Structure P
Amino acid sequence: MPDDPKKADETPLKTEKVKEISLPSAVLALEVAADGKTAFAACQDGGVLSVDLESGNHELLGKHESYASNVALLPDGQTLISAGYDGVLLWHDLKERKATRRVKAHEFWSWNMDVSADGSMVASVTGRYEAGGYKYEPAPEREPSVKVFDAKTGELRHALPHVPPVQAVAFTPDGRHVAAGNLMGEVRVWDTATGKQVSQWTTPDLTSWGIIKSHHYLGGVFAMTFNAAGDELYLCGMGPMRDPMAGNGVQRWQRFAWRDGKKLDETHDGESGQGLMEALAFHPSKKFFVMAGRLFQGKWNLAFFDTATGKNLHALDAKHRITDAIFTADGSRLLLAKAKGQEKMKKEGTWPDYGLVEVHTVNTSA
């Protein structure tokens, strides 16, 4: 089993935590500059921070009126876009250190955001789960759950329908398609040129329907990313549970041929424990990917998987909840966005820091 220390030592992949940077509030998402020296953090207090990864110093770039849920850097290296639970997208000029554009994207939260590889489009997803009838089926969306904007001008390109809440979104590497997944495990894919839906399927393995204590959905698709060729879509979340309130579903990723929704692979039996997986990212080499999140029971909340075989190569318990994971451009380091338990207020009336950015080295030559 990959969690076994003896077998873990045999893998050619090694990691080591080399730095831990404290931030005022929980870090919900990360981006990293091309040179790997600066990270950008979306935080629970609404702050969007620039973080020097060497010194650990941080600077406030802008602030949302509620949680900042995501950040993405445009290819020019000087423009950062952030999304928040205020339903707003903010454009930040990194040279001038100020916000240059504010777009009210949604009436509800922006759960997740992605920018196309060429920097031309930004997609954001929203929606709340509301009972639509006596069987607690989801109510129709109050607004389009998926929106695609021009990343240069902020103009709306597409407003696309889905079943809310929609929690994850990703562009294909060539930017020709955008996918989004919801709480009920339903995935839809659209053509970004026309806005036409080209694929749709549902995976029951990443969502749960409550039959104990209360009737409701829990889990869903929490993160997604396409493979290098753009013909396969990876999803992660948590396997179904008899009691959704327990939070003890399988730590699960799944791989699909997205044009027909055919499942190609998923977390292998015996290679995971239980808990909600919230982060999914490919190493720049594309030879392996990482999945991370919250641990309920088992040995790890951060694991590396072989792209070709799906095998768990290396896993560890990184302790605190991991909300995002991102590799530096050269693949030598992995950055983790984390949240630790908030301590009691200090005597002077301030709260201790409870956000973390962790830096791990990644060695594939062992």
Structure Q
Amino acid sequence: MKSVIPVELPQQSYEIAIAPGGLSHLGHWMQPLKLGQKVLLVSNPMIFKRYGETAIASLTAAGFQVISHMLPAGERYKTLASIQKVYDVALEHRLERSSTLVALGGGVVGDMSGFAAATWLRGINFVQVPTSLLAMVDAAIGGKTGVNHPQGKNLIGAFYQPRLVLIDPQVLATLPPREFRAGMAEVIKYGVIWDAELFAQLESVDRLDQQRYISADLLQTILSCSCLAKAHVVSKDEKEAGLRAILNYGHTIGHAVESLTGYRIVNHGEAVAIGMVAAGQIAVALSLWTQAESDRQRLLIQKAGLPTQLPAGVNIEAIVAALQTDKKVEAGRVRFVLPTQIGAATVTDQVSAETIRQVLQPMQAD
């Protein structure tokens, strides 16, 4: 079952193609887009071992000249030093403005590759081929690229849209269960902030913690609903001037938790899950939604096998301090995305440090 979702933008619209088995036809999907002959395929060693040969064979058959470069796996390698190595390969192989950088991997590979594409020769073509659920439903769509600074996540980056996002659901069969759960955090996010029907569908199934418990039809629904939600929001607000900020639901405290644990204890999806639980309780404290709605969210997060408490040893005062370095701070005030009902959210800077402390206290690990 193939579906194509357009992302309509003023300067560069593109398509999200959800195509089972699509990886073996990557060259076919890229051919009509006039992307030059030289392709730099960026991946990490584990993903490349599984899917690199298929991608390169398809690109070569379509007439592309392919070079590959491996980035180390892990959020802690999402640095300017890693980007420098991509630049070195681009220079060595004389990539031109007409050339294309293809990201084959999860969110870390996509973020770094996109930033390299945005900045090499002031911008070359970029194609996203996400291989994790989190990247398929979130990171690969919308043009956010970047790397981390030692003091905070994604502080260095650019908005740079891909020419194509190709999603092959079949590659999820080899995704480790923990990574699948991480992606489910972003799916649940869409249900809370945008799509009450998706939220209800997720509630109706017995297990969400491993892909093997999810039917092919439900997986297709998860992918298409999530991509549609993000495409709709990005089309209306490409550079986060207003509406797009709701996509950061769960990310404010989530990013602080990631940073404070050195990107080693929890992965991005787990941190977002913790952040959504906290944001849900902040919304209750501010009377934006009910405790019953917050409980529904927490139960769904638990059903997906995701954490609902802070990691051991994470200090609440350190979180409050870390929030001040978040890129969503304006005039010294932290902006939170908070739900107003299942399927809708708002953005506010009226959350006091005391409210944050009160909400996080019961979330501390025993």
Structure R
Amino acid sequence: MFRIQIQTEDGETTSFECGLSEDVITAALRQNVTLLSSCREGGCATCKAQCTDGDYEMKNYSSQALPSNEEEDGLVLLCRCYPRGDLDLDVPYTFDRISFHEVKTEWSGEVIACDKISSNVIRFVVRCTDPETGVALKVPFFAGQYMDIEIPGTQTRRSFSPATTPSDDGIMEFLIRLQPDGLFSQYLLNDAKISQQVNLRGPFGVFNLHHNGIRPRYFIAGGTGLSPVLSMVRAMQEEKAPHETKLLFGVTHQHELFYYDELLKLAESMPKLTLGVAVMLPEPDWKGATGTVVDLLRQHLTEALAKPDIYLCGPPGMVDATFKVAEEYGVPKDQIYLEKFTPASEASADPEKGGFVLRQA
């Protein structure tokens, strides 16, 4: 048996034993230590960690979850990491994210809203309840995490981030992009009904707020990448966080714009929040900013008095452009946090071939 020591980003540690033939996540669970993980098949980045000392073997994982350059830098996927000696591992979350007791991850809920709010976005709202009593259940999650939602009558799951924060009424609101011929999109358009029962699983993911003093926080969202960053901003509102905050949101076409009025109300209620909304290809009547959300970011970084923490969720092109602009203005890479791609369903994952569906936020 080998000693595994986990250090969290706030400097706390916990340790447990791991055998030669078991992965780190499995060994931890055997000893009532629940580290963050999701697919447990090497297909997502939820259990990614930095190995700072020790030898190990990595087995059957997707290169999209762990690119070769990250592996060379000592990053590992704990669900596919088999120790060959004692290991010291740094995880990118705080100690309160580790559970030392059984964690509930299966939830039942009822659909209370399914509304098309733009040409390609559905607002899908679920109230989680006790299946026996019907009493609302508060789902504990950290703003920015995601849930797997099962299409009723199937074993097909897709992963989406709530735009809301945990609430006693059990309500979670999801902003979901419609995908051509997508199974979940077809369900939303054709089969979802009010009061219909749905099964959820989670929460998963490590995209969440980091506590780095009172540095400004910039939230950059493209399309339905708005969901997890909106959850974070709402969490800051509840906490009355003192940080200077920017929420920058962009879409390509004006008919794709959604949640605009709600964002304006949020900005009015948060004195420290500045809202920026950009449409790349607007109609003649559009009176807001034109261009991309990265153009908005550039404008704000030009005027910034301090290097902000940047929280980022959107399509790959937007992510790449954001990193380039941030580098241009001297924002350190370790102050940029982004949503990770994860499997749409465990059944679809093939870690050896990388054959899994990337989730939308």
With FRET efficiency 1/(1 + (r/R0)^6) of positions 221 and 309 (r between Cβ atoms, R0 = 25 Å, to 0.05) computed per structure, which member of P, Q, R shows the largest figure?
-> R
Candidates P, Q, R; helix-only ellipticity at 222 nm (-39500 (n - 2.57) for each DSSP H run of 4 or more, over all residues; to 500) computed = -12000; producing structure is Q
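Readers should treat all values here as calculations from the given coordinates under stated rules, not as data from a laboratory. Please read all numbers here as calculations on a predicted model, not as lab measurements. Cβ atoms are built from the backbone, for glycine too; each structure is taken alone.
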